[in-house]
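What follows are several structures.
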Structure 1
Amino acid sequence: MYVNRRRVTIEWGDCDPAGIVFYPRYFAMFDASTAHLFAAVLGMHKREMIAKFEMIGFPMVDTAARFFVPSKFGDEVTIETQATDLGRSSFGISHRVFRTGGVLAIEATEKRVWAGVHPEDPHRITGIPIPEIVRAALESGPLERQP
């Protein structure tokens, strides 16, 4: 599976009174990293994806994280994100956070669902099949851009 990497600088507002990242802030970073993964492989942002694939998003249904080394204000970390376990409508996401020097700080997982409007009730959502082009991009990497 394709791995997307992005560098993040830990900001003052990410930290708790102890001066380390307040753990819910990591989950916001992971959510953004998932969006960055899709933007990298599809060449479009979430708003464009929603329109192109007639979906409403990819909500998270499960998450977990293991924290090994804390990060603090001013640290630069690299977040590696990749899809795992591609099912019909669900998929896993794995995040690994590295501090300077390649030190593994966090391993996290998400389970998400490719979601659309429920056909019998427009107020509900349901899992819909992940398009083959999306599946191929997550497996192999960025799609070729058309001129």
Structure 2
Amino acid sequence: MIITPLVGVDIGAAAKAIHSLLGVVLDTKGVTLAEWVALRTLGTAPDRVSQPSLRDGLVLALDIDPVEATAVLCSLEERGLLAYDRFEQIGLTADGRAQYDDLYASVVGVTAQVYAGIDTAELATTRRVLATVAARATELRAEF
């Protein structure tokens, strides 16, 4: 039996399915992907984050322009989920923390269902293989 290596289609199909599932979870909570990325960044940061750093992180993570990223942050601020301090550092408000915690619990719950029954050693191998594939693809891309 010939076993072909994983190709972009295999990896892309899994990523698309997970991304779609995340979209459903976020939709039920009335949150966009960009808002989730901003909330997750602030929710996992050890301290407050500079506005330019957070904006630039959204631009890179979501492939959006800086104006759109700024609009996401403004929307979250208007909804009372994040606030700036006097040094223009952004942090979650109490409502923002509650929103993040609720979203995080939902995402973790769904993720647990996705990975249920898959051997932890197989997951570790998959993570290692995908990291190697990503690194090699990056190296090869640099050669072009």
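No value in this document is a laboratory result; all are computed from the given coordinates. Keep in mind that what you see is a predicted model, and the values were worked out from it rather than measured. Cβ atoms are built from the backbone, for glycine too; each structure is taken alone.
Here helix-only ellipticity at 222 nm (-39500 (n - 2.57) for each DSSP H run of 4 or more, over all residues; to 500) was calculated and came to -8000; which of the structures 1, 2 was it taken from?
1
Given that mean count of other Cβ atoms within 10 Å over residues 7-14, derived from a single structure, equals 10.5, which label among 1, 2 identifies that structure? Source structure: 2. A value of 20 for relative contact order in percent (Cα under 8 Å, 6 or more apart), calculated from one of 1, 2, originates in structure 2. Figure out for me which of the structures 1, 2 the number 29, 18, 13 belongs to, where semi-axes √(5λ) of the Cα gyration tensor in Å was derived from the coordinates. The correct label is 1.
Structures 1, 2 were shown, and FRET efficiency 1/(1 + (r/R0)^6) of positions 23 and 95 (r between Cβ atoms, R0 = 25 Å, to 0.05) at 0.65 was computed from 2.
If you line up 1, 2 by FRET efficiency 1/(1 + (r/R0)^6) of positions 87 and 111 (r between Cβ atoms, R0 = 30 Å, to 0.05), the top spot, with the largest value, goes to 1.
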